[in-house]
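Listed next: structures, encoded as C-alpha cells.
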Structure I
Amino acid sequence: MRKVDVCLTPELLHLYEVERRVVVIVDILRATSCMTVAIANGVEKIIPVAKLEECLALKENGCIGAAERDGKMPEGFDLGNSPLAYLNNAYAGKTIAMTTTNGTQAIAKSKAAEEVIIGSFLNKSAVVNYLISQPNDVLIVCAGWKGKVNLEDTLFAGAVADGLKEHFEIENDSVIASATLYNHAKKDMLTYLSSCSHVKRLKNLNIQKDIEFCLKEDQYNVIPVLREGALVAMEKMELSKVVE
C-alpha cells in the first residue's frame with residue numbers, strides 16, 4: 001500500500017525520503033494560495049526562486065516580479081503575496097517570478113521529488129483526488145514560518161491526510177496529529193486560527209481579507225505542478241482523473 005507522510009517544517013526535510021514521492025508543498029498564508037489562484041486565473045507559469053536577487057533578475061528579463069519578506073512586498077517588485085491580486089485574470093498569459101519568505105524555500109528544498117505539486121485549501125479536493133489517482137507515495141511539506149511549525153499549514157496537511165486515509169498507509173505520527181487537528185478545526189478554521197502566530201502577524205498588516213480568502217475550500221479545480229523549474233497548470237488529461 002502507498003504511504004503518506006507529513007513534514008511539519010522544511011527544517012526537518014532531511015529526515016524524510018523525497019525521491020520517488022509526490023511532494024505537496026503547502027504555504028496557506030499565502031504563497032501556495034497565490035500560486036493556485038494565479039494559475040487558475042490564466043497565469044502561464046510561475047518561476048519560484050529562493051532569493052530576492054534571483055527574482056529581481058527575472059523581473060529585469062521581462063517577468064512580473066512578485067516578492068514577499070516578513071509579510072510585506074520589498075521595494076522594486078510589481079506584486080506582493082496577496083492571492084486577491086490575481087483574480088479576474090489580471091495576469092493571464094504572463095510569467096510570474098516569485099519569491100516568498102517560506103513557500104518558495106520549501107519548493108527549492110523539494111526538487112528531488114518524483115513530482116512537486118502545490119496545495120492549498122482553495123484546491124484541496126483536486127489535490128486529494130489526484131494523489132489517490134497516481135501510483136507514488138506522498139509527502140506533504142509544510143512551509144511553516146522561518147523553519148518553525150505553523151498551525152495553518154498543519155491543518156491543510158491534516159485535511160489532505162484525512163482525505164487519503166482509505167487509500168494510503170500512515171507513515172508517521174505527524175500524519176495522525178495533523179488530521180486530528182483538522183477534524184477538530186474544520187467547522188470554523190478562521191476562529192480556530194485566530195490566535196495562531198502567523199494570523200496575528202498578518203492581521204497587523206491589515207490583510208484580513210487575504211486570510212479569510214485563503215481558508216475557503218475547493219474554489220478551484222486546478223493543480224500547479226513543477227515542470228522544468230516553473231509551476232504550470234497540470235495537464236488537462238492528468239487532471240481529468242480528478243473530476244471523473
Structure II
Amino acid sequence: MKALPFLLAACLALAQAPGPSPKAPPEPFADESLRYSVNWPSGLSLGEAQFLAKRAGDRWRFALSLDAAVPGFIVSDSYQSTAAKDFCSVEFVKTSTHGQKKASERIAFDAQRGIATRQTLIADGGKSEVSAPGCARDALAFLYFLRLELSQGRLPPPQTVFFGAPYQLKLEYGGTQTIRVNDRPMEAERLRASLKGPASETNFELFFARDAVRTPLMIRVPFAAGVFSLELVR
C-alpha cells in the first residue's frame with residue numbers, strides 16, 4: 001500500500017493569495033475533535049485517525065494523528081499545523097513512521113518573503129527553500145479552509161498545497177449523494193480531487209456532510225488492492 005497518497009488524501013482533502021478574508025466559522029468548528037476509521041476495501045478496519053481543530057487568539061491549531069497497520073507494515077503519523085485567522089499557514093510539522101522508515105520535518109512559511117523553508121528534524125538534516133504564495137496553505141490548513149468555502153457555496157480553484165513538497169491540487173464538485181457512514185444513510189456533497197506531486201499522482205473522492213461546518217464524512221482512495229477509505233466514527 002502506498003502510504004503517501006493515502007495520507008495526503010486524509011489530510012486533505014488538500015495556495016493562492018485569497019480574496020476577501022473568510023468569515024469566522026461557526027463555534028463548533030473552533031474547538032473540534034473528529035475520529036475516523038481507516039478501512040480495507042472489505043470494510044474491515046486497519047486503524048484510526050483523529051483530526052483536531054482549535055482557535056487560539058488570532059491563530060488556528062490543527063492536528064492529525066493516524067495509526068494503521070497492514071500485515072508486516074505499521075503506519076504511525078502525526079501532523080501539526082499553525083495558521084493565521086485567514087487559514088494562511090505559519091508552520092507545518094510532520095512526523096511519520098512507515099515500517100522501519102522514520103521521518104520528521106518542519107516547514108516555516110514567510111509570507112513577506114514569499115518563501116517556504118523546509119527543514120529535516122533529524123541529525124544532519126538538511127534545509128531548503130522554495131517559493132510560496134503570500135497566503136500559502138499546508139494540507140491540514142487547506143482542509144479547514146475548504147470546509148469553510150464549501151459552507152459558503154464556493155469551491156477553491158486549482159492551487160498548490162504543501163505537504164512537505166508542494167502538490168498541485170484540483171477539485172471538481174460532484175453534486176450530492178447518499179452514502180452509508182457507520183451503516184447509516186447520510187446525504188453528502190461529493191468532490192472529486194486530483195493531486196500531483198514531484199513523484200506521485202493520484203485521484204480520490206471526498207464526501208462532506210451538508211451541515212453548517214461541512215464535516216468530512218468519508219474519503220475514498222483507489223489502490224491496486226482496491227478502494228481504501230477513511231470513514232467518520234465521531
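The numbers here are math on the coordinates, done by the rules we state, and not lab data. None of the values given here were measured: they were computed from a predicted structure. Cβ atoms are built from the backbone, for glycine too; each structure is taken alone.
When helix-only ellipticity at 222 nm (-39500 (n - 2.57) for each DSSP H run of 4 or more, over all residues; to 500) is calculated, the result is -3000; to which of the structures I, II does this value belong? Write down the numbers at each step before the final one.
Values: I: -10000; II: -3000.
Label of the originating structure: II.
If P(r) over Cα pairs in 10 Å bins from 0, in percent, for residues 78-149 alone comes out at 14, 40, 38, 8 when worked out from the coordinates, which of I, II was used? Value 14, 40, 38, 8 for P(r) over Cα pairs in 10 Å bins from 0, in percent, for residues 78-149 alone corresponds to I out of I, II. With respect to FRET efficiency 1/(1 + (r/R0)^6) of positions 30 and 118 (r between Cβ atoms, R0 = 35 Å, to 0.05), the largest value across structures I, II is given by I.
For the read-out distance in nm of label points 7 Å out along Cα→Cβ at positions 70 and 126, a value of 3.4 was computed from one structure; give its label from I, II. Each step should come with its number before you reach the end.
Working: I: 3.4; II: 2.7.
The correct label is I.
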